[in-house]
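Enquirer: Take a look at these structures.
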Structure 1
Amino acid sequence: MGLKVYSANEVTFNFATISFDTGRGDDEFVSIAKAEDTYTYKAGVDGEGTRSESRNNYYEVTLTLMRTSKGNALLSAIHNGDIAIPGGSGIAPILIRDRQGTSLFAAAEAWIIKVPDNAYAKEANVLQWRFGVHGAVQFIGGN
């Protein structure tokens with residue numbers, strides 16, 4: 001047994017070859033959620049069971065940035081370009097990895113789903129950017 005170390009500063013987030021490693025939210029700054037279970041199970045009345053596989057490899061990734069982050073302007077520009085230019089100009093690679101460990105999430109096709117909901121408050125708040133991701137590879141490792 002040895003001491004394990006985790007540092008949020010060693011988790012990198014890259015989209016469209018741009019690194020979003022500063023200005024991140026004050027707590028959870030990246031979340032990754034698979035849209036469907038890989039396997040479902042259905043039992044018959046006689047007790048026979050069937051495991052069904054879903055090949056749907058769609059994920060939603062959320063990046064949380066502080067309102068003051070320069071990353072908001074970069075993501076806004078990418079999203080506005082995607083809307084203005086037909087043909088999926090906003091589809092780009094995404095890479096999330098822990099440089100101190102072995103966890104990795106990567107895909108060649110990701111896009112911004114929509115601009116974040118926007119609110120102003122007494123203190124600086126956060127904005128959540130949601131990405132659709134197709135065909136991702138995910139490995140959840142340790143440090």
Structure 2
Amino acid sequence: MRVLLKVLLFTLGGSAVAIAAAIFVFGAGATAHAFEAAFDAVGGPHPGEGAWPAVMDSELRFYAALWGAYGVILVTVARSLDIHGRWIPWLALVFFLGGLGRALSMVLVGPPHPMFVVLMGLELALPPLIMVVWRAVRRDLTS
């Protein structure tokens with residue numbers, strides 16, 4: 001279970017850093033369109049959203065730095081579970097709240113590209129899985 005927990009944290013953390021770097025360097029619209037194109041290649045085409053407004057690009061490049069920091073923290077926790085493992089519930093909660101934010105947006109604003117719906121599903125499903133695995137690891141450490 002400890003290996004599974006590390007894999008989950010490293011994968012999520014590495015993905016967060018890579019996505020944050022892409023958004024920061026290439027912009028939110030270019031990053032989203034690249035991922036949407038890859039998603040469409042597998043699942044069929046979906047209508048595009050068009051150009052992203054400058055204010056949205058600016059805002060998302062700002063948040064990319066925070067998303068990248070989140071990824072670095074996940075990798076740090078994964079590397080030293082014994083020292084930093086107590087942060088896992090909080091990190092899982094933050095990720096879960098991001099998924100709830102997407103769900104709220106979908107209800108209030110409308111559905112996004114299907115790729116973002118898949119991301120929302122991951123953001124809502126992974127935190128409970130991480131918590132189950134974390135509890136098992138923690139139980140093994142204390143027994």
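Here, each number is a calculation from the coordinates, and none is a lab measurement. Quick caveat: nothing in here was measured; it's all calculated off a predicted structure.
Enquirer: 33 is what came out when relative contact order in percent (Cα under 8 Å, 6 or more apart) was calculated for one structure; which of 1, 2 is it? Show your work: numbers first, answer last.
Expert: Values: 1: 27; 2: 33.
Label of the source structure: 2.
Enquirer: Continuing with this model, one more query. Could you figure out which one of 1, 2 the value 31, 22, 16 for semi-axes √(5λ) of the Cα gyration tensor in Å was computed from? Write down the numbers at each step before the final one.
Expert: Details: 1: 31, 22, 16; 2: 30, 16, 13.
Value 31, 22, 16 for semi-axes √(5λ) of the Cα gyration tensor in Å corresponds to 1 out of 1, 2.
Enquirer: Quick one: helix-only ellipticity at 222 nm (-39500 (n - 2.57) for each DSSP H run of 4 or more, over all residues; to 500) came out at -29000 when computed from one of 1, 2, so which one is it?
Expert: Details: 1: -3000; 2: -29000.
That value comes from structure 2.
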